[in-house]
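Structures for review follow.
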Structure 1
Amino acid sequence: MSGIVISTTLFTVYFPSKREYKSHDSIIILNDQDFTNYRFPGLGEMNDPYIIEGLYINSSLEAIRIEGTTKYFVIRNCKLESNERAVYINSAAQGTVCIRENIFVEGSISVTSSNKAVIENNMMIEGSSHGIRLEGSVLSVIRNNTIYNNEFAVFLVDANYIIIEENYIYSDQIIGHDVGVYDLGNIGIFSQGTNNIIRNNTILRQNLGLYQYGGNSSVTNNLIRECLEGIYARYMGASNITNNTIINNIAIGIHIFHTGYANINHNYFEGNNISLQISESYFNIIQNNTFFLNLIGLEIKVYCPPCISYINSYNNTVRFNLFQNNTFYGVKNGWLCKYSKIYLNSFYFNNLSGTSQAYDEGSYSEWFNIYASGNFWNEWTSGDYIIDGNSNSTDSFPLLNPPV
């Protein structure tokens, strides 16, 4: 593999090697015989794929279009420019697609109905509406790509069992809502599918860093910073959101909406407005996270759609978390939120201008567990710890020693 790899403690970026490219017209392959007609090297076999390499193609439509093939092929070390889809793959046989180490100056990679595709080590600059689009495909890998200034850097639709890892996604600025094809602003990773693994990515300056829509996925070890919302999980099933670093996001670090049975564990939140917001969600476990120097640490709230009855959050468990030096409350449990269980957490120096480090106006909240263990409050001296809010909640068993 040629090229340069730059590593830091935060991410690794692969830059394809500088080289001379041979100018070429658009490539259109609609059957296996077309590979032979173009006289590409290789036999189209797993261990000897056709190689499309070293080409410069500038096209108003697709630079490379491959459909309905069964042969193995690799597109590598090319420089491609297109107003639309620079590479379009449709209905290629399982495991036959590899797109790697290319430079895309505008234009996207679009792979449809082609399973076990590999898309890795590409650089995408100033793309169109999508950087990499994967649709109706399973068991594919999107790895170590650098994607700059796309409306959607990575876009999955009906794509399941996909691995998205070690990509570096960034833009000049957050473009905000009501911009672009979908009126969603710029989005680092949009994942609509199930059993996807999204890990070790770096995402900067997006309207939504990661938008997981439906399904159940694993979101781990990502760095997401300077977005409007870092992670927006909507209509997810049982999923893991673990070991992510969520820093300096303008509105919400992680937003869990209409989602149940998620595990939100071992994440680090710093410098966000609201670090973690749980709305219209239920039976989620929030544990072993660190909330440091945010405006609000954790907010559990009701959802209030216009002209429709309120939809509450219920049975969310908050335990073994550290809430420290948040400007306002470490935890805010909102109106109509029911059966929130908040215990075995450590609270230090939150809401210093107020009288309590937490707020509760929900119903049937539990601030201690069945073993008479509450939370650690650094300013507590004796008696019940009084929680702000209309619920008149108290922690009747404050801890002498911090559990975290």
Structure 2
Amino acid sequence: MTKDALFYLPVKIGNIELKNPFIVASGPTAKRIDQLELAEKCGWGAASIKQTFNPVPYINYQPRYRWLKKEKLHVFTAEYRLNMEQGQRLVEEARKKCQEMVIIANYSYVQGDLEGWQDAARRFDAAGAQILELNFCCPNMSFNVDISERSSKESRPSSGASMGQDEDSVRLVLEKTREVTKLPIIAKITPEGGRIADVSRVAFESGAAAVCSVANRLGIPSIDIRNYKKSIYNLQGENTMACLSGPWIKPLALRDVFEIRRLVGPGPHINGTGGVASMEDAVEMMMCGADSIGVCTHTMIAGFGFLEKWMKSLRDYMKTMGFQTARDMRDLLLTEIKPASELTVWAGYAQVDPEKCSACGLCIEIGHCNAIVLTDASAGIDPDLCQGCSTCIDICPKKAIRMVEERK
């Protein structure tokens, strides 16, 4: 298979075809032209530029990041965004230098009127953007400030995650934007507030060609309890709430995509993001309902070149499974994930293989279990007391325990 053929697994957003479903999600790896050129060289289907604000962002610092490797958690507090002129120039230059990769303009407006959203759409349309991505999700800007201001009388125009929880605001912005451009529009929706599916449905009703889930949550990362006043961030004086992203978030991101797909049906395009750090993660996202896959944190940690390995693995997987297109993988889990009321649970018990057991004693420390006893030779499990929870199987370092099923 040629390299061009390897990377060709097309999907569409509106009338725009991406050569494959993989998108460099808006973030620090899509803020310069050299990054976009490298992403194209490495075979990415599209790139969404760093968030652009119109007018200049009211909070704009040089970035402060931490990659907490043990927790597989990326956090950032201070962050730098593009202003409109920078965003326009980046799109213009990218369209000249990137011939095969689709360029997406990601932007927000931070005033109270709707004309600013329209102006931004016109300007990015004129700059050559192929798709517009309206950012209703950024949590560490207005949403973060809103939390601290709820007890005060101060007010300020909503943006980011503050706006992205409100269907009426999203509807108005999309309808007004749709009036001034024919470009496909992605609505990037916040999961904050737990209403991402409802807001996504309104976004589609209001003219969005796609919605994008968001790959981070607002939270407080671990601190040093013996020196709690010291910031965990280098070159930053205070602790603060942070945007949390990375592999840990994948279960929540899969849920977001699953809930959106279940509510909006099979037609609309969903760009799934959040914790994607392998080919397998991407397939899981598709199986939960995603048409395309956004990757940000992993590009920050590992660059862009891993996509070739992913595509080779994906091709092998598709051949084994009999899949021809990306669409063949989509939605496969929609009917497989059952509510608790429809679960089938049968009887069974854990059983120890005394030949493998090292009598380490870890299993007898399980706080909710009274079925396990330990002798000098090995652990033993009383099948009449065992409830079949499987905790001991996951704890055992020797893989000496298995579950015995008792189906009736």
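To which of 1, 2 does the computed value 14 (relative contact order in percent (Cα under 8 Å, 6 or more apart)) belong?
2
Identify the structure, out of 1, 2, from whose coordinates FRET efficiency 1/(1 + (r/R0)^6) of positions 263 and 359 (r between Cβ atoms, R0 = 35 Å, to 0.05) was calculated to give 0.10. Walk me through the numbers on the way to the answer.
Details: 1: 0.90; 2: 0.10.
The structure behind it is 2.
Name the one structure among 1, 2 that mean projected area of the Cα convex hull in nm², for residues 247-310 alone of 4.1 was derived from. Let's see the in-between values first.
Working: 1: 4.4; 2: 4.1.
Answer for the origin of the read-out: 2.
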Inset, instruction - Name the one structure among 1, 2 that mean count of other Cβ atoms within 10 Å over residues 39-46 of 22.6 was derived from. - result: 2
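Name the one structure among 1, 2 that distance in nm of label points 7 Å out along Cα→Cβ at positions 271 and 375 of 2.6 was derived from. The partial results should precede the final answer.
Working: 1: 2.6; 2: 6.2.
So the calculation was done on 1.
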Inset, instruction - Looking at mean count of other Cβ atoms within 10 Å over residues 183-190, point out which structure of 1, 2 has the largest value. - result: 2
Inset, instruction - For the read-out P(r) over Cα pairs in 10 Å bins from 0, in percent, a value of 5, 22, 27, 19, 13, 8, 4, 1, 0 was computed from one structure; give its label from 1, 2. - result: 1
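Have a look at 1, 2 and say which one yields -9000 for helix-only ellipticity at 222 nm (-39500 (n - 2.57) for each DSSP H run of 4 or more, over all residues; to 500), as calculated. Walk me through the intermediate numbers first.
Details: 1: -500; 2: -9000.
It traces back to 2.
No lab work stands behind these numbers, since they all come straight from the coordinates. Keep in mind the model is a prediction, meaning the values are calculated, not measured. Cβ atoms are built from the backbone, for glycine too; each structure is taken alone.
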